[in-house]
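**Student:** Heads up, there are several structures right after this.
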Structure 1
Amino acid sequence: MRGARWIGVTGLALAVSWGAGARGLAAGASGRVPETVVAAAGAETRLEVRGLRGEIDVRLGKPGEIRYLASPGAPGAEAPRVGLVRKEGRILLGPAGEGAPAEGRLEVAVPPGILVVVATSDGKVWASGLRGGLEVEGERIAFDGRGLQGGASVSVEGGSLSLLNVSGDVLVEAKEARAELAAIEGKVLVNATGGTVSIREIRGDLDAAAFGAELSVDGAHGAVTLRARGGRAVLAGLAEGATAQLEGTPLLLTNDRGDIEVHSDAAIEFRECSASLHFGALGGPVRGARNEGLLEIRSTGGGAIEISDVTGPVGIETDGGTVRLKDIATALSVLATGADLSIAGTRGPVVLESERGTIDISKAQGDLDVTSRGDEVRLREISGAVRVEANGPVLEVGWAGLPPDKDSSIRNAGGGATVTFGATGGAAVEAVARMGRVESEWASILASPDGASARGTIGEGGKATVRIEAEGDVRLLGEGGDAGDAGDR
C-alpha cells in the first residue's frame, strides 16, 4: 500500500519479515525490518486505531482477515510498535505497551462489514474503499476519505478533511479546519466553527450549522437547512429548496430551485434562480437579478432592496430604506413605510401603498393601484389604467398611451395634480380643482367659467373615463394629438 505490498500470510497474529526486495521500505533505527501482521477477523465488527501518530492508511482488504504493517515515518526513524487486542467485540490497534514507539506509518486492510474508528493527532489519515462505515477524530490532521460505504463520521480540529464518493449518512464536525465534501449519497450533517466548508453534489438532505465559517454548497438534491452566525454562505444548485436562519452571515443564492426561506440580518443576494423565494430581512440589504418564480420580501430596519428581472409574482413589505425594482413581469405588490420607491418596467398589475416615502414608477404596462400618504408621487410613461389616492405635495401622472376601455381615477388630497396624456388612445376627461384652477393644453377639454373644473375628450374619445380631483391646481398636458399651446385658450 502506497509503495509497499501486502505479503499473504494465514493464521492468527502471525508475523512475516519483508524480504530484501520489498519496495519503499527499509530497516528503522533499530535495524528491524517492517513486518506485516495478519489476524483473523473473528466475530468482531469494530476496529479501533488509537494512540498512534504520523500516517495512518486504512483500506478495504480480504474477507475474514485484518492485515496491518507498521513502518518508519521517515528514513532512519524507528517504526511504531503496534499491538492488537480483542476486547468486547472490538479489535484495538495501538502502541504495544507503555513507552513503545507510537509515531510513524501504519497501513491497515480490513474486511467488508467492519466499522473502522481512528483517533489520532498531528498527522495524516487516509481511508479508501471501506464497506462498514468510518469514524475519525483528530487534532491538526489531514484526513482524506474516498469510495466509502456505510457512511462516515469525521471530527477534526485544525488541519483539513476531505470526503469523496461516500454512500451513507455523513457527520462532520470541523473547528478551524478546511473541509471538503463531494458526491455524498445520504444525509449530511455539518457543524463547523471557523475555517471553510465546501459541499458539492450531495443526494440527500443537508443540515449545516456554521459559526464564523465560510460555507459553500454547490449541488444539493435534498432539503437544505442552514443555521449560521458570522462568516459567509453560498448556496448554489439547490434542487429541493432551503431554510436558513442567519446572523451576521451574508448569503448568495445562485441557480437554485424549490422553496427557499431565509431570515437574516445581513445581506441577501440571489442570481439566476427558478425558485419560490421568501426573505425576512432584519436590517440587511436584499439584492437580486433573475428569478423565475415567486419573490416575497419582508424587510425591517431600513435595508435597501434592489431587484430586477423577476418573472413570478413579487410581494414586498418594508419599513424604511429604499426600494429599487426593474423589469417585473407579473403581479407586484408593495407595502412601504418611510421608504423611497423606484419602479421601472412592470408588465403586470401593480398594487402599491406607501406612507412617508416618495414613489417613482415608469414604463408600467399593467394597471396601477397606488395609495400614498405624505410624500411625492410620479407615474411616468405608463400604459395601463390607474387608481391613485394621494395626500402629498406632488402628484404627476403621465401616460404613453391610454387603455381604450378602462377607467382611471386620480385624487390628491394634499396638493395639485399634473396629468400628461400621450399621443395614442382616447378617453373622456373630468377634472376638479377644489382649491385651485384647472389648466389644459387640450382644446377639446373645456373649463368651467370659474376654472375650478373641466370636461372633454382626448384622442378618439374611447369608452374609458379619466377622473381627476385635487386640492390644488390641476394641469392637463399633452404629447401630440390635438394638444396645443395653453396660452392660446
Structure 2
Amino acid sequence: MLRAFWIWTSHTDDKWFFDKSVWQRMFRAMSGCGLDSMILADARPVDNISESMRSQDMRHWIFENALDYDIAPHALVISASCAVCAADARGMVHIPVRTLLETYPELAGLFVNTDGVDTQFIQEAVADAMDAARPDAPLYLRCLQGEPGAIVGKITRRGDRPVRYSVKYTGDHLVDTNPDMSFSRWVDAVGAQNVLAEFRSANFEPWTSFSFETVEGILRNLNDMNCSGFSLMPLSMNDWPKTSDTYFKYQFQRDLVWYSVWGGSNVAQLLREGQPKWLLRNKRVLEGFQAGSRILELLSLYIAADKTDRWRPQLCSIIDPDTNSPRLLSIEDMLHLDSNWWKEVTGDEVVHPAQYVQYGTPENAYGPEELIEELADLSAQATAAGDKGMRNNSGEKELPGFTRDAFCMGRLGEFYVERFKAALAHARGEDVEALDHMNRALGLYREIRAVDSSHRRGESIRDAWTATIKALESEYESAAARII
C-alpha cells in the first residue's frame, strides 16, 4: 500500500525550499513515521521549462535524498493541459511529459490533474508519453470531481499497464472511518487496487488533529478493500512546512503522532514504545484530545452539503468561491441545511433543524437533539483535557500547543450547541430564548480567539477569528433590534 504525503509550496519565493536541512529533517521524520512516498506540488511547476538551474538542481537533490530515506518521489503536473510544450494562462512555458521524465529520472511516478481536460489530450500528451519514456512509472489521474464514466476506459497504457486514480475519500474533510458514496463508486468502477484515497482535512486548520481512532479505522477499510494506498495533504496547506503554532517550527514536528498513525503505528503501539514521550506521560488526557477532533468531524458531516473546503466549521463560515471571503453560517441558514452526507457515510437517516421543528426525529434517525447531546458530551471531555493540560507543568514542549488546540475544539463544540439551540428556538418563534443562546455562543467564540491567539504566530488566523466575531456581533445586534 502506497503511503504518500504531499509537499505543498504555495509561493514561488518560499525560501525554505532551498534549505537542505529542512528537507533532511522532513524526510527523516516522515520515513520514521512509516510513510514511503511523497508528492511534490510546487508553486514552481515541475514541468516549467523556464525555471532557473538553481531550482532544477535543488529538485534533483530533493528527489535523490528522498530515495536515500526510502521515500519514492512523485510530482504533480499542475494540469494535463500543461503537459505539452505550450504556454499556460500565466505565460509559463511547460515541457512535454517525456522530457520531464527524462530530466528527472529519479521520479517514481506522476500525478496529473484531469478535471476539465479532454481525455484524448491526456491520452496522447501524458499516457502515451509515459509509455514511451518510462513505461515502468505509475500514472495517477486525480479525479476530484465528476463520476467514473467520464474518464474510465478512455485513457489506457500499453501492455495492459494499469491506470490508477487518485480520488477523495470524504471530500475536503476528515469526517469518518467510512468513505462516501462517490469514493465507493470509483472502487466499483475500476477496482480498489487501482484507487488511491486522497485525504484533505480542511475542517482542522489551523489546529492539529487527534483523530487517531478515525485514521486507524480508515486504514483498516483501505486494507480490507485492497486499495492502492492513500495520499495525505498537510493539515495547514498554505503554511507548509511551517506552522502557525508558536510551540513548533514545522508541521512535521507538530503532527508527528498524526503522521505516525497514518504510517501504520496505532496509538496503543506508540504508547507501548513510549515514543514520543509527551504521549506516554499524558495518556490520561488523550481521550479528551480525540473527543475534540471528533467535534470537527461531526460538524462537517452534518453541515457540509457540497463536501468541499468552502465549509469551515472552525470559522462557522462558508468561503465564497468568487471573493475567497468567509460568510457567516447564520441562525437562519442553520434552519435550511440540506446535506445528506451523514446518511451517505454512516447509513443513518439524518434530520435537520427545520424538519425537526416540524416533524420531530423518527426512530433510528440522527437529528439536532442527538447532535447537541453528542457535541455537549465531546465538548466536556475536550475542554476538561485541555484545561488539565494547560495547568500541567511537566515540561514537555509539545503539550502547551496541543492542550490549547483541544481546549478550543471543546469550546467550539459548546459554541455550536448554543447555535443549534438558538436556531431551534428561533424556528419555534421563541426569539428571546434564541437571542440568549446567540449571546452565549458569542462569548464562547471570543474565548476561542483569546486562547488560540496565545500560541499563534501570524495575523491571518487571528484576522479570521476576528472576522467571525464581527459577523456574530452584527447578527446578534440585528436580532436584538428586531425583538425590541
Structure 3
Amino acid sequence: MKTIFFALLLVAVSAQAKLAVQYRVSEMQGLLDFALALSDRPHLPPGFKEVYKRSELQTPEVEAAIKTMRDLSPVLNEGFIFKTPVASRPQGAAVEDILISQSIFASDLADFEQRSIGVLMPSDQVLFFGALKTIQPVFRKRIWKSGQPFLKKHRAKLEGLAKKADLNGMFEKAVKFYGARWPESLPFTIGLYSVPTLKNFRNSSNSNSLGSIEQHGVLEGKDLAGSFGVVFHELCHSVYASQTDEKMIELKKAFDDSKHPSRALAEQYLNEALATAIGNGWAYERVSDVPDKSWYNNEYIEGFAREIYPDVKEMLETGKTIDAAFINRAIEAFGRRFPQAHLAFEPMMMALVVGYDGKPIEGQELKRSLRHLYNIASYQGGSPLSEERTIEDIRESSTTALIVLTPEHMDHFQAFASKFPLLKTSFSAIKSAPVPSLFAQLDEKGRPFLIVKVKDQKSLQSALEKMKELKSIDPTKPIRALE
C-alpha cells in the first residue's frame, strides 16, 4: 500500500530547543511549484494556473511539458515512511517533498538536477527536468520578474520581525507546549516563493512543512504579520512531529480512552488546529496590534482552533505541556463547536485512508475524483484489499476509511472485512446491497467507515457525487442507494 506523508522525519535528540532560522529565495523552488500547479498537483496556489491561462504563452511545447508533468504525477506520489510508536502517526516523505526541499537550495536548473540524482529513475529525471526547462521562460516572465525583488524585500522584513518578536523564545515555548525534542544542531530553513495577486480572482497562497524545511508561499501585497503567523504555523507542524515517543503514546491513549462522539474528528484535526491557534492566533498577536480576522480557509479547522485558543494561549504563556487532560478538553471543545460533525461527510473526508481492488477501479482517477469533491489534506491509498499491507495500514490508521467495492471482488472484500468488527458483522448486508450504494457507519471507536459499492470506474464519479449530496451518515440507515 502506497502512503503519502508531507512531513520529513525528525530525529529527537535534545529536549533543549535553540532555533537557527534561515530564509532562502530560490528561482528553482518557485519554478517547481509553478510547474506542479500547472499540472494540477494539489495544495498549490490556484493563481499560478490562472496567470498561465491569462497569458499569451500557451504554446504546444509548453502544453506538452505540462502533460509530461501530469503524467509523472504517480511517480511524485512515491516515497518512504518510518513507523513511530503510534501507528496512526507514521512519518516520511514523498518524492515531491524531496524535490521541493532540494529546489530550495538549488542555484539553477543544472544544480537542481544534480541535487536530485537518485530521487527519480533516470528516464523520469530526463522527462522531469526537460519539462521544467520548457516551462521556465513562462515562469520567469509571468512570476519571477516581479516576484524576485518582492521576495528579497519580504525576506528582510521577516528577519527583522523575527528578531523583534523573539522567535527563539517563541519556539522554546512551542517545544515545551508540545512536549517535543528538537535537535539543537538542526537549523530551520524557510524557502519563500511569490504568488501574484490577481484582479477579479480569489487569491490564496500555500505553505507546508517538510520537517526542518518549510516552503512558504507569499501573496504579493500580503500583510507581514500574516506571513509571520503562517511561518510559525508551519514550524508548529514540525515541532508536533518531533514529540517524544512517550508524549505521542500518552496523547493517543487519551483519544482511545475517550467515549465522546467527537473523539475521532478531534484527533484527526488536532495537529492542524494547534498549529492554527499558535501560528495564526498567538504568533500573529505577538507582532500585530489587532488579532487576525481569518485564521484558516476551513471552517472546522478554524472553529476548532478558536475554541481551544484560550486554553492553548494560557498553557504557552505559563510553560505547560499538553497532556491527557488537555486532550479531553480539546475533544469537548470540538464537540461543543460542531455537535453533529462526527456524522458529516465534509469534515471526515479531510484525512482519508482509501482501499480498492484495482481494475476496474483506477487509483489515480479515484484520487482525482475525491479531491474534486472534497477538501482532502491527507490521502493514503492502496490495493488490493486482500493484501496484508493494505489491511494493516487501514487498521492502524485512525482516519476515515473509504473502500471502493465492485461486485466482482466481493471475495477479496470478505477477507478484508473479517479483520474489522464493524465490517465483519455487516458483510452480508453490504454483499446484498444494490449497486450503486453506500454503507456508512461509525465503528466502536467513533471512526467512520464508508463503503462505496459501484459497478465500474465509469459509474464511480456519479456515485461519489450522489454520496456528497447525502451530506452525512444516517445512523438509522447504514446502507443507502446512490442513484
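Coordinate-derived values only; no laboratory data. None of the values given here were measured: they were computed from a predicted structure. Cβ atoms are built from the backbone, for glycine too; each structure is taken alone.
**Student:** Using FRET efficiency 1/(1 + (r/R0)^6) of positions 183 and 375 (r between Cβ atoms, R0 = 30 Å, to 0.05) for the comparison, can you identify which of 1, 2, 3 gives the largest number?
**Tutor:** Greatest value across 1, 2, 3: structure 2.
**Student:** Work out relative contact order in percent (Cα under 8 Å, 6 or more apart) for each of structures 1, 2, 3, then name the structure with the largest result.
**Tutor:** Values: 1: 5; 2: 12; 3: 16.
Evaluating relative contact order in percent (Cα under 8 Å, 6 or more apart) on every structure, the highest lands on 3.
**Student:** Supply the structure label, taken from 1, 2, 3, corresponding to FRET efficiency 1/(1 + (r/R0)^6) of positions 103 and 447 (r between Cβ atoms, R0 = 41 Å, to 0.05) with the calculated value 0.65. Please list the in-between numbers first.
**Tutor:** Numbers: 1: 0.00; 2: 0.20; 3: 0.65.
Attributed to the structure labelled 3.
**Student:** State the single structure among 1, 2, 3 that was used to calculate distance in nm of label points 7 Å out along Cα→Cβ at positions 231 and 463, giving 3.0.
**Tutor:** So the calculation was done on 2.
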